[in-house]
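Derivation of every value follows stated rules applied to the coordinates shown; laboratory data play no part. Nothing here was measured: the structure is a model prediction, and the numbers come from that model.
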Structure 1
Amino acid sequence: MTEATDSAAGKQRRAEGHGPDRSGLHQVETLVDAEADELPAPAPTRVGSRRQLAYLGLCLVLIGLNLRTVFSSFSAVLPEVTSQAALPGWAVVVLTTAPVTLLGVFAPLAPVLARRFGAERILLAAMAVLTAGLLLRPVDTGLSGAGHLPGLLAGTAACGAAIALCNVLLPGLVKRDFPHRLGLMGGLYTTAICASAALGAGFTYPVFAATGEWTLALWFWAVPAAVVLLLFLPVAVRQRTVKHQVARDGVNVWRSAVAWQVTIFMVLQAMMSFSVFAWLAPILRERGVDGGTAGLIVSASIVLQMLGSLFAPALAARFRDQRAINTVVALMTGAGFALCIFGPLELVWGWAGLLGLGQGSLTAVALTMIMLRTRDGHTAAHLSGMMQGVGYGLGSTGTLMVGQLHQATGSFAAAGVLFLVVGSLAAVFGYRAGRNRYVGG
């Protein structure tokens with residue numbers, strides 16, 4: 001494809017996208033471009049035709065479809081991994097906490113790497129690392145007394161780092177390359193991420209039941225990651241590398257009270273969100289639910305998260321402030337989690353449904369605060385970086401505390417109390433973050 005053709009394609013996409021289609025506004029609110037501060041502005045991905053543009057869109061959605069399986073697949077067979085691999089208690093806590101912590105640690109590196117090598121190539125590299133991590137997780141190292149533990153630790157760490165890079169860069173690519181179909185692509189992208197968690201929760205245990213090997217159940221998820229890696233390879237290598245500089249002006253979000261209120265709201269929702277992926281299946285299984293049914297319940301809860309994530313941002317954007325909706329969905333999430341632990345077991349599908357609707361809505365409105373509390377794309381990018389770095393970094397303490405409380409008490413009852421407290425705190429900070437104020441005044 002010639003440079004002139006590439007330029008024309010980019011101009012056409014920008015000309016067709018003076019703004020997002022209004023029908024998709026609720027998905028668009030969560031799509032923040034991490035490269036908004038770059039000078040010159042990054043050009044759209046090079047494609048030569050509408051068919052290649054559609055192919056690019058398919059690749060981006062499929063990348064999203066691989067970004068949560070690492071969390072939910074491990075928890076689906078956690079009892080089997082723990083017993084058969086003879087994992088010590090500290091290792092279980094680390095393996096459920098580390099991926100979320102690394103989301104916060106590596107998130108700030110994504111824009112830096114993208115400026116040097118290009119967002120498309122960093123996404124490709126991230127998918128390669130993710131695939132390698134998924135392949136490494138179940139490997140028996142053969143080291144005396146170590147068994148599967150080194151592979152689990154190294155593979156999980158690699159997956160967490162790779163997902164962090166994708167989390168930051170993927171929304172910007174969707175927003176940059178599909179301005180004329182932003183509602184559609186935003187919806188497909190966010191739905192794919194939720195679907196990935198549901199797939200990991202719902203299919204991992206059946207693979208284990210069919211094969212009798214937890215290692216094969218975890219290896220299974222390297223296959224779709226490898227397929228996407230190969231599909232995206234020709235797109236990424238076609239891109240030119242252009243050096244970019246960073247614009248230093250703009251609001252300092254780290255000194256803004258509003259930014260901190262929104263960020264703490266994000267921390268508290270992340271504490272609950274990733275604890276669902278890591279611990280809901282083990283909680284249900286400890287209550288006597290069989291592995292296959294527990295996986296289906298978690299999967300159904302995550303499917304309901306999709307509904308919440310689709311409708312809550314649009315509802316939030318209709319109001320002058322978001323205090324009421326932030327408070328309600330935070331309390332729904334905390335109560336739903338606690339009821340999955342304390343509530344009558346015969347109503348567990350209902351408790352999981354309440355949790356799913358609440359958590360999906362909570363995550364979506366927390367991300368929507370990025371746009372609703374800022375006045376321009378540069379400030380939104382800074383706030384997004386702050387929320388992802390601090391939010392995921394501190395949000396991992398939720399999974400950490402659940403694991404430690406379970407080790408200390410021998411049950412998940414203390415975790416139920418914990419999430420009633422976390423849900424209440426999320427309601428408080430959600431109320432404050434929902435006030436009609438802006439970062440920078």
Structure 2
Amino acid sequence: MSRRPHPDIALIDERGPLTRRALRASVTDRAAELAAAGLRPGDRAVLCRPNGRQWVVDHLALAELGAVGVPLNAASAPDEIRHAAADSGAALILTADGAGTARGPGPPPPPPPPGSRTPPLSPAAGLSPTPDLSGIATIAYTSGTTGRPKGALQSRCAVRLGGENIALRLALEPGDTVLSPLPLAHTYGTNVLNAALSAGASLVLLTRFTEEAVAEALRRHRPTVLAGVPTMYRRLLACAGLPLESVRCSLSAGQPAGEQLARAWQERSGAVFAEGWGMTELAGLASLTPADDPHHPGTAGPPVPDAGVRTGEDGELLVRGPFVTPGYLGAPEATARVLTPGGELRTGDVGRVADDGGVTVLDRLKDVILCGGYTVYPAEVERVIAAHPSVAAVAVTAMPDAVRGESPQAWIAVVEGRAADEAAVLAHCRAHLAPYKIPRRTTFLPELPTTAGGKVARGRLPR
């Protein structure tokens with residue numbers, strides 16, 4: 001299959017194409033603006049913008065300055081942004097319109113240059129950063145059993161390798177065009193961006209995923225590589241007449257796709273279904289199917305270069321390598337739980353490693369919900385719902401979802417004398433949670449089963 005070279009185009013978004021020279025110039029100008037606003041090497045900046053060139057420019061400008069990015073989904077609720085900004089000690093918050101940011105004491109940053117379309121910068125609660133984060137590129141917030149998101153530290157080396165390993169495994173070249181509807185704030189989306197940039201390929205970036213947007217981009221740009229999560233591929237399989245002739249490889253990660261989906265997509269598209277496995281704490285993928293290997297659908301391929309993957313107790317997959325997180329910001333106990341004394345990451349995923357090194361993810365130990373490529377942590381959703389005055393007890397579990405794979409389901413016992421009001425609970429959730437974290441089903445019970453210690457016993461809930 002021949003590639004369609006676009007050697008001068010780095011990025012295509014809803015505003016059109018952006019050449020490599022124009023991108024470099026924009027990054028240089030933006031880095032100067034950030035420096036003029038007082039951002040120094042090692043300072044943190046929350047990056048919460050929609051997909052598009054401004055996100056890319058800010059991402060690269062922060063790297064050029066040696067600052068630390070704190071990427072958040074553009075759909076994040078104000079509470080989520082405030083927590084990440086306060087926890088990271090962010091000096092600036094970069095949003096689409098500057099709304100919802102807290103201006104701390106001291107003089108405001110200087111206005112942007114005349115004619116600039118960049119929104120103003122806002123100090124994040126006036127907190128001055130104190131930890132030494134030299135060598136750290138990103139603080140990526142991910143939750144755990146405590147419910148409050150923790151900041152996983154990603155080194156500059158790890159972030160670079162995350163992109164380069166995808167480029168290597170997919171054999172990306174300057175003549176390739178990569179189509180990505182992935183959110184840039186997600187580690188996977190950033191990896192795909194960095195892979196295209198490192199290989200000199202062109203990236204077609206969608207603001208968000210819809211079947212219509214993907215179909216139009218396939219027709220207009222004839223990409224050679226498509227990136228997505230299993231949910232996207234399931235939805236695209238239901239679309240008739242997709243112009244997939246140009247696609248030579250389809251990259252899937254975010255959650256296990258399974259052999260059935262992988263085979264169905266390969267038959268439909270004629271493209272290799274390259275499945276990867278990784279996580280935020282690895283700043284990318286630990287294993288990935290090579291683009292020239294269509295023979296192992298449903299597996300996540302062999303480990304990427306410099307990665308060691310083995311099984312530990314209970315079949316848990318352990319990973320070592322230069323991309324393993326050094327830990328969670330300000331959370332030594334949580335760090336000790338995920339890192340072995342030898343520096344391996346306890347992934348929380350159960351799987352097996354074949355004799356040839358190929359990795360198959362079977363199940364997971366972590367009590368998480370994989371919803372359309374996003375990770376939803378029950379404890380975080382429970383914490384929000386429990387704050388509603390009518391809720392006496394709450395548990396959140398995974399429910400099957402034909403489109404998303406899984407979605408959150410809430411089980412609620414109301415305060416005595418209060419009415420069960422699903423609309424009020426969901427409105428409360430919408431005020432404090434990103435849309436994909438909001439329960440798709442709410443079930444009210446007289447009481448919830450508990451353990452001897454008084455905790456809700458999720459395993460004893462009705463099925």
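Who wins on relative contact order in percent (Cα under 8 Å, 6 or more apart) among 1, 2, i.e. which is largest?
That would be structure 1.
Could you figure out which one of 1, 2 the value -25000 for helix-only ellipticity at 222 nm (-39500 (n - 2.57) for each DSSP H run of 4 or more, over all residues; to 500) was computed from?
1
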